[in-house]
1. For the read-out helix-only ellipticity at 222 nm (-39500 (n - 2.57) for each DSSP H run of 4 or more, over all residues; to 500), a value of -4000 was computed from one structure; give its label from P, Q, R.
2. Thinking of P, Q, R, which structure, once Rg and Dmax of the Cα atoms in Å is computed, gives back 20.9, 70?
3. Computing relative contact order in percent (Cα under 8 Å, 6 or more apart) for each of P, Q, R, which one ends up highest?
Structure P
Amino acid sequence: MAIIKPNNNTLSAVTALPSAIATGKVLQVVQGTHASQGTFSSTSYTASGTDVTITPSSSSSKILVFYTSDFYIANANAGWEHTLYRATSNLGSANGFGSTRADVPDTAFQIAVNFLDTPNTTNATKYEFYVRRIEGSGDLYLNGNNSTSVITAMEIAGW
């Protein structure tokens, strides 16, 4: 078997990638939380109050966003969608990132989403979790029972 010698070193002597490989590194992490209970009933996307602002160091950076929140739907036969906004732009499809539906009253869900964005800016950029009712009636409650919604943004060196 041949021994591979990158840069005249034996394979066992290589301990790290060359420093010139800068893509994919996590450059910064910021987090926002929202502990207040929110009550929503609108059929239009409405800001949840769970947001985070990050200022990318390079316009080629990617921003990896994670958010989690508890949903509580009091009424039966009600459906809700959730999505992520960057400033005023819905990053999900027309139907957001997903939906939940309660077939029986008093139904609880936990929502967890991650999304890799390319904002192409070095300006402060706000990400926020939004919700809307898509069927039925009644309210959606976020952060019931003393829970906390969390949103985390990670700047990843561009590639």
Structure Q
Amino acid sequence: MTDFIHVQRKAFAYITSGTRLLVFTHPNHPEAGIQVPAGTVEPGETPEEAVMREAAEETGLTSLCLQRWIGRDVFDAHPFGRAEFHDRWFYHLTCKETPPERWTHGESASANGSHDFIPFAFFWIDLEGHLPELIAGHDRFVDDLRQRLQIG
């Protein structure tokens, strides 16, 4: 018998406005922790296309600009109840509009196929200050981002 390893490609968005990084929580699921916008790379889509699509869908921001690819890693999702590994691509995006300090936006589709609205509570954290703990390695390349932005 052969064991198959299920791998999902994921695209992560480090969206900045000045020295601030956009993060969010799930108001209906606080156990989901603090995250950055991210999602699955769909068939036929490049990671660059996926990060732009996911960032716009999740945040509602309309003037995002892709700056650069930051890094790539493999994440074992088994400890989080997912029988898969994630091939994760991290990108730096900038927000060209003047965003609110806090807002709620969300998606109508989820990984389990339901079409319930899933709200996300967005807020900014200052990269020059203390970074709160981000769940599941979402902070994997934050130090690289700080270096690129010449912070700290």
Structure R
Amino acid sequence: MTQEQRGFTLIELVVVIVILGILAATALPRFVNLQTDARIASINGFAGGLRAAVAVIQSRWIVTGSTAAATVLTQDGTSIAVGTGTGTSGGVPTGAFAGIGAAVRCPSATDCGGFTPSFGATSTFQPTNGGSATCQASYDSVTGNVAIATTGC
């Protein structure tokens, strides 16, 4: 008479647990960098918004036809401070809260939709939820260029 096997042996169960442990150890590092990737993606998105704001405000300034105008009035009545003249800073939002801060619709001079701004000739925007001082989007008010730095995110 033959005996039917029911269930698994202890060795089979141990082997399965070891295999699952090896798979978990190799898969876990792939998911650890999600916060860094999220910060980099948010900086890239914010930099795109900065570039779009600069382009819209400078276009509006050019359309009005006055190179002496120090402000641009948007469709909703927001006044944006801009550079004057015919150089590269003409029509580009200034580095102040009333310039680039108003152009990207920052609610205050210390909060900009999840970013902490530092306004000046080169304004910087760092994620509020972490990262280092080198994890930021920066705006040059002289040229209107936007750059990103993702080291230390």
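Throughout, read-outs are computed from the coordinates displayed, never taken from laboratory work. Note that the coordinates shown come from a computational prediction; the quantities given were computed from them, not determined experimentally.
1. Details: P: 0; Q: -4000; R: -12500.
Considering all the candidates, the number was obtained from Q.
2. Structure of origin is P.
3. P
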